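Q: Each structure below appears as structure tokens.
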Structure P
Amino acid sequence: MRGSMKEIVEHFAELLVDVSDSSLCPAQKLPANLQDGYRYFLSLCDGGYTKANFFHFFGQGGPVSHNLSEWNQRELWKKYYGLDDMSFVFAEDVFGTQFCFDVRGNRRVVKMLIPDGGKISLCANTFEEFLEVEVLGETANSQVRQLAQRFFQLKGVTFHPFTHISCKIPSSLGGNDEDLDNLELIYASIHLKLLGQITSQIRNLPTGTRIKDIRIDHEKQEITLVPEVRG
């Protein structure tokens, strides 16, 4: 790893606010071909939150919503998006966007998952590029960062670790994702489970299908879309 790249990782690791604890620290089974820059990052810190709590980097300590091994368990939420062990999630933003390494081959690029709709796209070629452009850059994500600031300031909401800003009515169901009155804080894992279930159910519906009801089982954390039946 070149000197300048190493300095970027070191500088960033110093900026993070640690949120790990000793409640869950199992032996970590990390993918064998993770990028060297990211492995160096893990040797310096145990993840944490950036300034203003916009980005959360998972670590090797607890709790579950921070622990890399636990967060990447397919049954927790990844199964709803068709993700497996070849997608290793290492960070997220406050709206629930998940950032992961594609570890199927030698390229090991950084991809991003937008949970509302389940779209996956290329984010950066390296971990260092991800830090420079996506996290530390002033232009990337500027609109959604401002939206998060307005949500916390104007709605008087206090941020809590391991939560996401969620749409009460997701945009995939017609909600406005820029309307502050449509936004709320929700536990991160529940947020991804619900949006994942919505995404998987919408994919199986014919184009143009209208949803007449949404049934939520809060105890089971299950959501069911009830489509209109065309005569």
Structure Q
Amino acid sequence: MQGQYQSHRLGVLPTSRLQVSFLRTPANHEEDVAVITSHWTSAASTLLDGTQMQAVEAAFGSFWAVASTYVAPYCVPDQFRWYDQQVWPTKSPLLRVQPAALTPGTTGTAVLPPQCAASITLETDARTRWGRFYLPALATIALDTATGRMLPGAVDALAQAGATWLLNAKTAGAIPVIWSPKGGKGPPAFAAGSVVPVQDVRCDDIVDIIRSRRWQDSPYRHVVPV
């Protein structure tokens, strides 16, 4: 289990799901984690082995070295969690858990609300099968404050860093894919799901809103009777 790879079980879709979790502790007030998710398979269409998982994690570290310069210091990479991707209601077995020994965000500029994120799109050959992940804790260093759009330099840097992550992982035999529970073949029907390989990485200048990342706690409020 922890830090180790477990063998793939026959009859299950060979897709490995990676969740990178981030702790969020603004002003010593702990909040729920933020998570970004990606899916992977091997060149042999199997689950990733331990060596390939480590390569994906190391390549993510290179991505984070760039991305962290646009991220608030309260956001800290916490864990890499790998699963054998299943279709609900079947539980996805946990294969590997590793600490993400990476630095917190490094920017010293003002921080945007936690719902704000940079969207990094993973394009396939079918527009309806694109995926994406959202960089948390975005700071104003990434913004043109006159327009509220992301600066071209930040857009370029994040797109290139995302592509480098995937390319370095592919070199180690880990193929990035977009996974869907639809289109698979059973038994039962749709139990296997389907995957499409990622072809391009895209980032644009629009800041996205991820409602689930809003602060859950409100340590200060003011109620006025009427």
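Coordinate-derived values only; no laboratory data. For clarity, every value in this text was computed on a predicted model and none was experimentally measured. Cβ atoms are built from the backbone, for glycine too; each structure is taken alone.
Q: Work out the source of 2.3 here, i.e. which of P, Q gives that when distance in nm of label points 7 Å out along Cα→Cβ at positions 65 and 217 is computed.
A: Comparing all candidates, it corresponds to P.
Q: Next question, about the same structure. Given a value of 15 for relative contact order in percent (Cα under 8 Å, 6 or more apart), point me to the structure among P, Q it was derived from.
A: Among P, Q, the structure yielding 15 for relative contact order in percent (Cα under 8 Å, 6 or more apart) is P.
Q: Shifting gears a bit: If mean count of other Cβ atoms within 10 Å over residues 33-40 is computed to be 17.1, which of P, Q is the source?
A: Details: P: 17.1; Q: 20.4.
This value belongs to structure P.
Q: Figure out for me which of the structures P, Q the number 23, 44, 29, 4, 0 belongs to, where P(r) over Cα pairs in 10 Å bins from 0, in percent, for residues 105-152 alone was derived from the coordinates.
A: Computed on structure P.
Q: One of P, Q was used to calculate distance in nm of label points 7 Å out along Cα→Cβ at positions 49 and 81, giving 2.1; which?
A: P
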